[in-house]
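Quick heads-up: structures coming right below.
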Structure 1
Amino acid sequence: MELQIIGKDVQLAPEIRHYIERKLGKLGRHLPNITKSKVEVSEEKTKSPQRRFVVQVTIESSGTLLRGENKGENLLEAIDKVVATMDRQIEHYKGKLYDKRRGSSFARSEF
C-alpha cells in the first residue's frame, strides 16, 4: 500500500507520521487490496478550538475511492475520528460487495 502524508500549514512530527501509518495500517486488515492512501492534515484558523485540525483520508482500492474528513480539537483526536469514519465506510463497501455476489449466485441457482 502506497501511503502519502501531506501537511498543509502544519509541521508533522515523526511521531505523528508514525501514528498515522499505524492507524491506516489497521484499515489494510479490513480491506487488503488497497493500492493508494492519501492523508491530508491541515489546521484551520477558526474561532472554535473544537474544530481546528482537519484530517482528510482518501483510499483507492480496486478502482473504488473511499474518502473521509473529520475535524478535531487536537491532531490525534481528528486522526482517530477519521479512521473510525473510514472503518465504517470500508465495512459498508464490503457489505455491498458481499450482497452483490450473494444476490447474483442466488439468481443463477434459481434459473
Structure 2
Amino acid sequence: MIDAVEKEGMSRRAAARRFGVSDSAAIKWVQRAERTGSRKAMSMGGPGPEVLKPHHDFLIAVRAQQPDITLEALSHRLLAEHGAKADTSMLSRYFRRHGITFKERRWSRASRTAQT
C-alpha cells in the first residue's frame, strides 16, 4: 500500500480503498513510513513480563509470608512499596508463568471436635 502511494502517486485514500483498509489506517501507515522509513508493523500490546521481573523476589517473599493474600492486595502492596503498577490479571499471568497458583480454600464451618 505504501508503494502504491509513493511509487504510483496514488492518494492515501485511494490506496485505502484499493487495499480494503480504512482511510485513517492508510494515512497513519504512510505517515509512519515517511517519518521513520520503516514498513514493519508496530508492536501490539502493553508492557510485557519484564515490568515485574525486577520485583520477582519481593512477590515471592510476600506470597511465602502471606499465602492467603489476594492478587488485588498484592497489587496494592507492590504499588505502595515499590511504585510498580500491576493489575490483578498481570500478576496472575506472571505467577502462572512461574508455576505459582493461588488456590482458594473451600469455606466450611469449623468443627467442634476436629481441626478443619
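Each value in this text was obtained by applying a stated rule to the coordinates, not by laboratory testing. Just so it is clear, the structure is predicted and the values come from calculations on it, not from any experiment. Cβ atoms are built from the backbone, for glycine too; each structure is taken alone.
Calculating distance in nm of label points 7 Å out along Cα→Cβ at positions 44 and 68 for structures 1, 2 picks out 2 as the one with the greatest value. In this comparison of 1, 2, the computed figure -15000 for helix-only ellipticity at 222 nm (-39500 (n - 2.57) for each DSSP H run of 4 or more, over all residues; to 500) is attributed to 2. Assuming 3.0 is distance in nm of label points 7 Å out along Cα→Cβ at positions 60 and 84 as calculated from a single structure, say which of 1, 2 it is. Comparing all candidates, it corresponds to 1. In this comparison of 1, 2, the computed figure 2.6 for distance in nm of label points 7 Å out along Cα→Cβ at positions 20 and 36 is attributed to 2.
When distance in nm of label points 7 Å out along Cα→Cβ at positions 4 and 76 is worked out for each of 1, 2, structure 2 gives the greatest result. Looking across 1, 2, the calculation of relative contact order in percent (Cα under 8 Å, 6 or more apart) that yields 13 traces back to 2. Among candidates 1, 2, the computation of Cα Rg over 2.2 N^0.38 Å that gave 1.29 used structure 1.
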